[in-house]
Structure 1
Amino acid sequence: MIHPALIHPNSIVVVGGSDNPHSPGGKIVDNLLTHHYAGGLYIVNPKKENIKNLPTYKQVSDLPNNVELAIIAIAAPYVEETVKILTEQKNTKAFIIISAGFSDAGEQGKKLEEKIVKQISKYGGSLLGPNNIGLINQNYAGVFTTPVPSLSPEGVDLISGSGATAVFIMEAAMTLGLKFNSIWSVGNSAQIGIEEVLAYMDKNYTEDSPKIKLLYIESIKKPKKLLKHAQSLKSKGCHIIGIKAGSSRAGSRAASSHTGALANSDMAVNALFEKAGIIRVYGREEMIYTAAILQYGLPQGKQMAIVTHAGGPGVMLTDVLEKNGLKVPELKGLKAEELKKKLYPGASTANPIDFLATGTAEHLNSILTAIEQDFDQIDATAVIFGSPGLFNVYKVYDVLAKHIQQNKKPVYPILPSVINVADEIKYFHQKGYPGFADEVVFGQALTNVMKQSYPTIPMDKKKPVRIKRPIELPQNNTYLPPELGQKLLTKFGFPVTPEKIFTDKNEALNFAKKHFPIVLKIVGPLHKTEVNGVRLNIDSDEAFDKHYEDLKQIPLCKGIMVQAQKKGIELFAGIKKEAGFGHLILFGFGGIYIETLKDFKSILAPATKTEIKQKIKQLQLYPLLKGIRGQKGINIEKFVNLIEKLSLLAMAYPEIEELDFNPILAEGDDIFIVDARIKTG
């Protein structure tokens, strides 16, 4: 829980404050004064008196009672005693510990950190940090860094696991004119992490709250909490943009199943972000461009107009938009000709609309008015306007601002002349509008955010239903015997093919005759195909006899599985348990193609039918499932039901580590699991 004193303290003490602006304690004092903190401000410094004409005390015990927030910038060994005095004697409820040397410094520091958290929690207090830069909001700038950006209730909220990264994001955002509402640096997240801040924003959300949240995450400690509050905020109309650092596959553990080999922890992060509605980005620039785009609003469709006075940037933006699925349609006809008459000779209205280097503010006004009123096929406009430095462009930017405010279709300003018209860009930012410096980065960010902006999936308000376990499974970190796996799937209602394991040849033949054509599979070796342990299309006694005997000679053979042979499109589905995240459900095209095509999708369990259907439609070979060029498709609803049932299985049996259904054969209304492997932990 975040104490109100951390958000709007009536009084602040800077422990370790000084008059040296180049020290952390001195810079915190400087920032609090410069940015007009309105409450009581105190300093604790044993060596100096009357710092900055503020009440200054030699030790914490000398402070008046009820100082609400302590910002602590002293060496780690002295912090515990300071916190003890403040909590027990001064009724202090909020703490920001800037100091490093805690869990970031090893086991001893971790133990010290835990003691401090226990002490603050005991007295109902809140701790931000340690090892962070502080907190900036509308009430105070409690940080030791610069810059402190322009703050506005309509700005974005930033929550960062790294103080330095928060600074770099702020710097980059300020060059675009992007404003902030608050900046949270959680440091070691000893008590308050990104998840807790997001929960606070969710629980205290009003219609006037900022609609865009930026997250820089190094470690997801509470995935379920992040999911819950991100979904809730999205349902209230918020956009959340997230960077998750550390996304390489190098850390993923080895796995013996196909699903295990395909899945990795970064895939779990993707699945979590998608379920939560978090737009994933991979760098600061992409993050701030995405935030600015969302402030302007997204197009209702994919048809873009590009307005420029320089041909090259218009062509480059057209390329990136078209390559990523948006359209820059040609504008022609009577309305296009009427617009062209309002421009200088040589201008083009074909789209991109090039109104030449000598184009005026009046020309831009005519173009943007026509796009809004006359060209219904256009959904949004990107305006690229800089200057060669021969004249100022204040009037052009006034026109641009007017149409951004008035037009129903989004207008995105791309202002590339960051040197020649730096003053005009600053003037434009002061009107409250961010501008994009690079047309290609803008185009990439726009297409990415449109691809990731899936419809919000309604949250299930009902209490989770306990799913019955039809049988109990051994938890011995190994694959289930085929007959036990078959029993589990049958009792759970999965469509499995008739199959049975035999060690007696005559019994096997009698079973086979009832199901010709059949498949024979060796039981024993983990990867059957690698030892030629699968024989297909067996439809006679003679063929059965030959292949049965061949399989018996393979090393490690413990028996022969006889299975009715089915046909159809080869699919797969599986489960992979990811530490902290729960089960990842994977599905797509299977058989021998699973590792070559890699045409599959993933969802974090529990998976809803809505999510599953969305993901199936995103498969590259989805048209094959519907049926194409005379080839029979599949009953997609049955495939959806199978995956949903697999998600329920994962919830019922949390001990399942890995599971493979590969292949699943589907044709028309028929769908069967041909091969299944289940590993428990």
Structure 2
Amino acid sequence: MFKKILIANRGEIACRVIKTARRMGIKTVAVYSEADADALHVNMADEAVAIGPAASAESYLVIDKIVAACKQTGAEAVHPGYGFLSEKGPFCAALEKAGIVFIGPTPDAMAAMGDKIESKKLASKAGVSTVPGHLESIPTEDEAVAIARRVGYPVMIKASAGGGGKGMRIARSDQETRDGFKSARSEAKSSFADDRVFIEKYVEEPRHIEIQVLADAYGNTVYLGERECSIQRRHQKVIEEAPSPFLDEKTRHAMGEQAVALAKAVDYRSAGTVEFIVDKDRNFYFLEMNTRLQVEHPVTEYVTGLDLVEQMIRIANGEKLAFTQKDVKLKGWAIEARVYAEDPTRNFLPSTGRLVRYQPPAEDKHVRVDTGVYEGGEISIYYDPMIAKLVAGGATRAEATERMRQALDAFYIRGLRHNMAFLSALVAHPRFAQGKLSTNLIAEEFPDGFHGATLNDAAMRALVAVAAMVHRVSAERASKISGQLPGHGRKLDNEPVVRLGKASHQVVVAPAEGGCDVVVDGRAMSVRSRWAPGEPLFAGTVDGKGLVVQVDREGVGWRLSHGGVSVPAVVLSKFGAAMLALMPEKAPPDTSKFLLSPMPGLLAQIAVKVGQEVKAGEALAVVEAMKMENVLRAERDAKVKAVHAQQGASLAVDQKIVEFE
């Protein structure tokens, strides 16, 4: 077995690989850029080597620097994680020349599957079902339109070297094809230095289901069931699960057999994933093969009991698979949610900054948190905005879902915006509970974007009761340290009014063993918790049912967060509540005359000048952040009065870019 391996990556996947290597008794080497000098993976590894500036093109993507780090530390093998150099043939070749083992597939297999156009041709030859389309690189807009018409709308425009949702556009008309062709080529060139695109038929009501395969160097290949990855936004996965709630055993077997056939056709070795698009009638079509470890691999590990990183290391070390297809048994259910630093209420734009508070839920055999951050660390503008992957499992899908909901409520992050409210809304959605998933789910259920979840009446009453107890416990402590003479301390109001959001509720509060008994609008409720002032999580029960609520002090009241809802709560006397009802609401400032940057990033392009007339929908500027281009468009017809930021400028959130008359 290898004595030392280098992880050519960063963040949560680097930490993930280090954990398995440590368990196997293998020493690890981390590499890091200037921006990652204090990163978690650097601290976890046995050794760490600096490899250059923050920009990945000058550090994590520089093959010579990774090879040099291996030689410097004596690393015998390299695990690439995912992204960066994980699917780059020249990297494999450089390692081989240096006598270093690549923990992954052969360069030939990687090359065969790395090109979406060529991989579809190979898949078709291997007897794998493929989507109808034009599998040649398309040079011009006019040809793209002609091909789209021939294939039949809607179509999907894809970058040949694409991945992670980049360089992909859906087109339903000639104009959308022209616009999508230009955008896909531009994004592909920026992300992959390869602007080739192709077109294929877009499957309506599609599900994205993928098959995990493992293959050794001796011709043994198995599939480890499937992962349902249909819940996506902008073609990027948000929630994944294993197994799929949609597949039957017959379809699972057929997809698995085709995945194995494709892997054998390219003499595959290591862990890989064959992705399929599946229609409403369970017809399935090959999309691509990812010749690396997938982000969502933990759900497969939960239901199979296998450590995929360990298997990759053993295969690279020349070992045979220790099991056959008949030994693979799927047990239980697992769901993964990707926790990102992004603002769901601002069209999911990236959020950067310091993790002032970072308190993940407790891990056990059913809850797992894969992360590369820590409290006090930063989410920078240079890399992917993932904070963590939260995985919850159970004997059934319902059990796994309930554990996921509880874990999301217990995941406490402050200092930057994150998407956990949105994730909570998704796993609580009726369509998710019913398993009626498709890659269009988010677009269909949140057509105007995400503006916060809603709770039913019972859940809202529970929050009112929690607010009443939180106030009571805080008031009791304050009464004991007020400094008043005996008999003159602060009196506790047993019949206050709880204003939750904009609604007021009359309550009655009485201390009880382990908590309080609370009457909310005439309904008696039992609230039990050991919560103490200053604790961020209220963990306890309401009427015997477990409940976790995030509690933040806000002015004279609190902000309570639960189930995707974040709502202010103020507890007042009856007189105070009557006075509050008379207070006028402060109007928000008028920003309609400005184009503001919705995120921190680089102003890559300014498309207007002073005095120019613009029409609603017209592109005004392009802001680059987290490796993505974001086009900012005019919301109404207007005339440009001033341009406040110049091309190449670094922008802060809400910084003025353009002013209108």
(Q) Can you rank 1, 2 by Rg/Rh (Cα atoms, Kirkwood Rh), for residues 470-581 alone and just name the one with the largest value? (A) 1
Q: Can you spot which of 1, 2 the value -8500 was calculated from, given it is helix-only ellipticity at 222 nm (-39500 (n - 2.57) for each DSSP H run of 4 or more, over all residues; to 500)?
A: 2
Q: Give the label, chosen from 1, 2, of the structure having the highest value of Rg/Rh (Cα atoms, Kirkwood Rh), for residues 6-165 alone.
A: 2
Q.
When distance in nm of label points 7 Å out along Cα→Cβ at positions 326 and 566 is compared over structures 1, 2, which one is greatest?
A. 2
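Quick note: the coordinates plus some simple rules give every number you see, no bench work behind them. Just so you know, these numbers come straight off a predicted model, no measurement behind them. Cβ atoms are built from the backbone, for glycine too; each structure is taken alone.
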